[in-house]
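Listed next: structures, encoded as structure tokens.
Any read-out appearing in this document is the output of simple, stated calculations on the displayed coordinates, not a laboratory observation. Predicted model only: the values in this text are computed from it and were never measured. Cβ atoms are built from the backbone, for glycine too; each structure is taken alone.
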Structure 1
Amino acid sequence: MVKQLLLNRAAVVAAFALASGGAWAQGLDEAAAKLYPNYVTDDMLLNADKDAQNWLLYGRDYQTTRYSPLTQVNQSNVKNLKAAWQLSFGVLDGQDSQAVVVNGTVYVTSSYNKVWSVDGATGKVNWKYERELPGDVFPKLCCDVVNRGVAVYKNKVYLATLDAHIVALDNATGKVVWDKKMGDYTYAETFTIMPMALRNKIIFGTAGAEYGVRGWIAAIDADTGAPVWKTYTIPGPGEPGNDTWAGESWKYGGGSAWITGSYDKDTNTLYWPVGNPGPDFDRHVRLGDNLFTNSNLAMDPDTGKIRSYFNYTPNDPYDYDGVNEMILADVGGKKLWLHGSRNGHIYGIDRVNTVKSKAGQEHKCVWVTALQRVNWTKPITPANNCKPVYNWPEKDVVYDKVTTDIAPSLDGGKEWHPMAYSRRTKMVYVPVYDFAMDLQAKKMEWKRGEWYLGAKVLNFNAGAGHIKAFDAATGALVWSKSQSEPATGGMLATGGGLVFYGDPQGYFNALNDETGEHLWSFQLGSGVYGNPTTYTANGKQYVAIVWGAGGGGIWPLHYADWYKKHSKGGGLTVFALD
């Protein structure tokens, strides 16, 4: 017994010597330990939905819900919400970003690919990264000089740049760890996306459909930037779906992938949205369903292989870009993804069950609901798996005349600005556009790095905007709040019973999540195109919003008149209770 106690004591002493720097006692030549501030592990990301204090991913969690369980700011006290601090970006034009938060540190981007690290409680700047962009990149940008945020992983933050690089920055200093070219901006492959960090990979997609770029999604090693896989969204010859493109139109087929996807850890499935075909408005040169444009893909995150898909708007002549986010929700006894489309509908798609198609396996549609007035198709129903029956020739887009009053406009429906799903109410909150457009097609020859729209006439007609709440299990409309303009920023739902969003007039708003009653607003001084997020620092809840007029789509044309009385601007404003 005494011998055993002495042996145990010796082991304890040796362990203490090692822990306290006495590695020599174990015969080691070298021993070291490093501690990185705000280190983000796989476990943190995989369980982000259970972490109330941080905002780690594009939609806060891999399910992309944009729901925070925080309750400190709630329906009873939101009227006392005040600006706590503000960060000026020092640059103009569109601000599409959001605050990403790790343990009280905010990471945020601006237009022109600037990045800041900021103390989330005080607004004190820790560091700033500024990128020098090549002058010839700007004509290759369809929709302003925007960026949607950085990915956080391990001891780095990852920025996708307008000139098609991925840059890894040290999260404590902002210094460049590595900078890798991933695309060719002279071909109009440009990045506006917030990358996704997933199991030691950084996943992202390219923009460029308006230039006839063949879209793709790619993954790289998070430590080194080395390529892991790359999947084209437009299938080439011999690949499933290539026969849905007439002739060689697949070469210029679009299918951008510039909105961050979602991930189901239980099935190890990556979900990624894919945008419009090219040319945007001339379907006649690309007859067929044009897969996988205007589709949502289910993919193997380890290989990039497409497992299955759902296609919303085949052979689209309206630029009903299908790139909007996918929310993963388990409701009504089913595993669904929720998708609000620019084609004017919101969908509940079965994540489990599929049917065989020519291009592989297509998911089943459980429910579909029109977001506003729709006339380009006959009513869409689950009876034929929610496929449209086009209202042609009346609403077809042709060469020899202007087709008027096509509803909705190319902005939607729902633009890219993300909706939110509340785990509290089981409702999905959608920023809705309710406008129409006039279109005439134009024959164009594709030229590298040049616009490839296929449009002669594009007019935007009067309308309105709405915030609408739908039952996520059935698609039934629960409430609607109308306004003169759409919500041009993303949505945030909270456990405090609130829905936050910004609008193009510069107001940041809070609504009652059960009724839509307007409870609070704050004038930011410029139109809102960024997304709200919320977090805690030192036990206090903060609500953050990126603001600054600009961005893409038809709606910003409104600012030609708006700027006569208002100004551009760009910044991050953070609110807290008194």
Structure 2
Amino acid sequence: MGDRERFVKEIKELLVKYASTSSGEKAILSLRTDYERAIRDFKLISEVLREYSEGRSLSLPNIPSMDEIFDYFGKFGVLTGENLYKIAEFIEKASRFRESLHSANLASYLPITRELLSFSKQIKDNISRDGQIRTVKNPLLKELYERRNEVREQLLKAYSEIILKNREKLREGQPVIKNGRLTLPVISNFSFDGVIHGYSYTTETVFVEPYEVVPIQNRLIQLDDRIREEERRILGNLIGNFIRLKEGIIKLHEGIGLIDGIYARAKFYLDFDCTIPEFSKDGRFEILEGREPLLYSKIRQKTVPISIKLDKFSLLITGPNAGGKTITLRTIAFAVLMAGMGIPVPAKKAVIPYGAEVFPMGFSQEGAPEEGISHFVGELKGIKGILERVKPYDFVIFDEIFSSTDPDEASALAYSICKYLAEKSVYSLISTHFPSLKILALNSDFFNVATLENFRVVMGKVGESRGIQTAKAVGLTEDIVSYAEEIYRNIPSYLVSLRERYEEGLKKIEKERAEIDEMRRKLLSAISRVRKGERVEELEGILKEERELEVGKEYFVKSLGVKGTLLEIKGNRAKVKIRNIVVDVDKGDLI
């Protein structure tokens, strides 16, 4: 399951809890990105919310579900009396619910025809609540029932007389049914005139139908057969009408589900403090105080709201580990996804490009890569597939892109992909810790940059990763943390690369060796002159530690994680050259 499919599954699982009917659950689970449908649904949701504000309920009446009945008919091709009665109840209650609706748009989802109402009445005229055939509207059936009762009385009377006369020959003093006939349990030692229908297991009892009751019992069986035939005819007519009207009943059932789906989204709107999104035709995107729905469902008001307004097609999000970068990206992804599916967005305001699709990557750590394929190659294949599908104003969202390969090469690839997407008017959003990508984004004309501070998005600024502080916060030993801090202060992150570790490291060592040699030469010269009694004024300057920032020297830029050469200082700002790029940073960012 891809990240997008997982996001869709997560939001549907959250929303389906607000459904009241099985058909409503189906309607929610069938939601997909469809902006025309979303606009229609949002109008209906707004109508329902307006009626709710006037005191109307968001609860559906108790309307029977047709799922089991449709399944039963699909499996057996027939319906029972109980099935038919439930269908009549469904049509009646759906009709009353339709009459109670004030929204003509909602009512249009419930196509109640005269034929359906007539069918419901026909069922109730012929079927009782317990599923039995009613005789009120069936004179022939009523007559057959009465005649059967008369013949049954004759049969029981005849048996009573026979039992009184032959009590000593009987194992029990009452008739027993054998092979569908009423018989007497005769002790096998006695002779008894009649038709034998069976024996007991020990053969000590013979089940006999006396000759004098055979004609009576034959008439009773014939009447039972005629009754069953008439009942089958009545049921057959009703089932035939059901088959003829089945599509209309299915549409009515689906209509209940669609309305339930609207009500469910209205309840979700209220519970999650949502907004109905605006759709922009010019690609504008803005989220004001947005919340990631799954996180909000767990911690509610403790969720820190996120506000983002994009004026460029690419956004780089930086900041500390566990600082909220992934939640920020998920908030944006969910907002676009939910808007396109017709689901209110948990935010104070949401402006979404009309027709936008979402393509998230890197959010899930579940599953293994395809056999024989590395994680990096898997990412590249996924991106290739996305690039073949995107259209203007879509959103491609990467969480920690290319984290499994060389940071600088990954930065170059990510930057190139974002530039390609920006030229096609496609939004790309990336979270990263890569210093090189931060530098590239800062000096780009198509990138917005942002960082997370106290879980809030701060636009126009890049932040430190603070991985070591995070390690300290979770309880890693002080020895490990302090040693890591020492290494971090002295080794730029790009030296992690083996190639740069050797090439750049050797250059640095050679430069420092030359500086040390020069310093050693100056010190030896000064010491020699002091021994000769000469005054050496520059010795103090040689030994004094320089504490002020000095243009032309190399400093470590904390927020970017690399070293650069100081070019200029203006107030609290400093311009630093990192490789071939000049960046503007806070003076306090240099160490």
Structure 3
Amino acid sequence: MAFDGIAVAALRSELDRKLTGGRVYKIAQTDRMELVLTIKPAPERGGGQVRLLLTADPSLPLAYLTSTSRPAPLTAPAFCMLLRKHLQNGRILSVEQPGLERILRLRVQHMDEMGDLRTHTLVVELMGKHSNIIFLDEQEQIVDSIKRISSLVSSVREVLPGRPYFIPQTRGKTDPLTVTQEALSQLCAETAKDPAALLTAAFTGLSTQMAQELCFRAGVSDIRSAAALTQAQRESLYKALCGLMEDVRAERFSPVMYLQGGVPEAFSAVPMEMLGDLEAESYASISELLEAFYARRSDVVRIRQKSSDLRRIVQTILERDVHKYDLQCRQIRDTEKRDKYRVYGELLHTYGYSVPEGAKACVLDNYYTGEKLTVPLDPTLTPAQNAQRYFDRYTKLKRTNEALSVLTREVKAEIDQLRNIRAALDLASTEGDLAQIRQELEQSGLVRRRPETRSGKGRAKTPPARPLHYISSDGFDIYVGKNNLQNEELTFRLAAPTDIWMHANDMPGSHVILCGRGLPLEEIPDRAFEEAASLAAWYSSGREQGKVEIDYLPRRGVKKPGGARPGFVIYHNNYSILAPAQIPPIREVQD
């Protein structure tokens, strides 16, 4: 989700409500493009102390109130020292946003060296690669900025000390707060773009996702060209836009985070009707939402980065095993002709006396089928020697087939395990999950043990298996394993014999246990089965299919063959259910 003008409007409303009248207590530049302002709000606004994080990082420009302290360098950069000189102990007069631009203006009043009151403005531009934090004087002249931009970098606007400050005019864009129905209708008539692309290109502050939301509310999401909109559809689109702008004017914001499978997917300052199928979490303020969203997203990114080495190892071994398995299967198919050589040998032993000397082939009666069979011969050998040669070929191919049958079973088991591990890496959400996956790889001999682990010294203890835990709508416990070791623990140690075991049919996935409280299978509510099956479908490699066939049966019917790899089980007499791959609206318990 883009940090668009709507989100900035919600943030401006929150900052103006909490910070206006407050005093700037501390200023720290915690990173090259990041500032943290510690502010003491006015007593009538709650008092205490809050931190305002401002970052102009081009990859992730942000601004929000945070409760997290960040370490500052021992020596403050020049820009930080400048702000301390002019803004420290200053009083915040207002927090403003020009139109729906992605810009915040903090006006601060302070006393100069002569004891006179001065007003300076700190401008925070949250515009992607053009983001910046700019300090202005009373005449709107640039005093300095956290990132200086010369004419060699930008021909539109220089951001240098002494230059006048202005907002670059976005070509062809207008303020959606001032749009009229006639103007929107004319824009629609003049463009072949789809309605969402038109809104994004024509108005400031509207991200692609917000434009798609407006089209969804107006019921024109499927229209390919804005010019094809009927008058009624244009009126509906204008009504949706006006409704959103009225919420912005009235500061009616309801910050929401949208998650899929527990992973944050999007956020918005207003509820998004088009994301109604995702899990929604509401927040009291946009700052709380932004801090939670990016903290959780960074956790996901960090775990993915930490798992990259394991993913590469698993993928390399998997590709090697698949190639080996295909080669072995071709070799096994080559051994299928071994019985033909055995028959050749037996027929030559039986009818060899009738084969003329030096013959290159002979036609014999096949007493197995009652038909004539042509047997190729080596003319330099006797019939008995030709028979022995065929028996030797048969014996060699038989031994090859037996050896390859064992090898292919082992390689196929390893392929299945690696595919399960690859799926488990997608589910890993903590460093403990990654540690368990690595432990499985080490125990299976797929990766070398780390040097410090051979003696058992100097290695942190692997966290215990912690499967996911949900409570069904009817109050039944549902557990989901996230890797093979957790699956093993879940199925054979945690689950009772009468609990219901579930797994996606013929594909990698999690073991899911529906705790039945000792009830017979037929007495457990259908809704609990459906919710557990949906979890089994979601936590499988078939989640992209939409619906997945799920096998289920009492846990007592699930067996682990001797010597089988972790997570591998066999079962018979199971039932099946076709379940949607989604997380049902049930409560997750943090064990």
> Which one of 1, 2, 3 has volume of the Cα convex hull per residue in Å³, as calculated from the coordinates, equal to 179?
Replying inline: 1
> When distance in nm of label points 7 Å out along Cα→Cβ at positions 164 and 188 is calculated for each of the structures 1, 2, 3, which structure yields the highest value?
Replying inline: 3
> If helix-only ellipticity at 222 nm (-39500 (n - 2.57) for each DSSP H run of 4 or more, over all residues; to 500) is computed to be -12000, which of 1, 2, 3 is the source?
Replying inline: 3
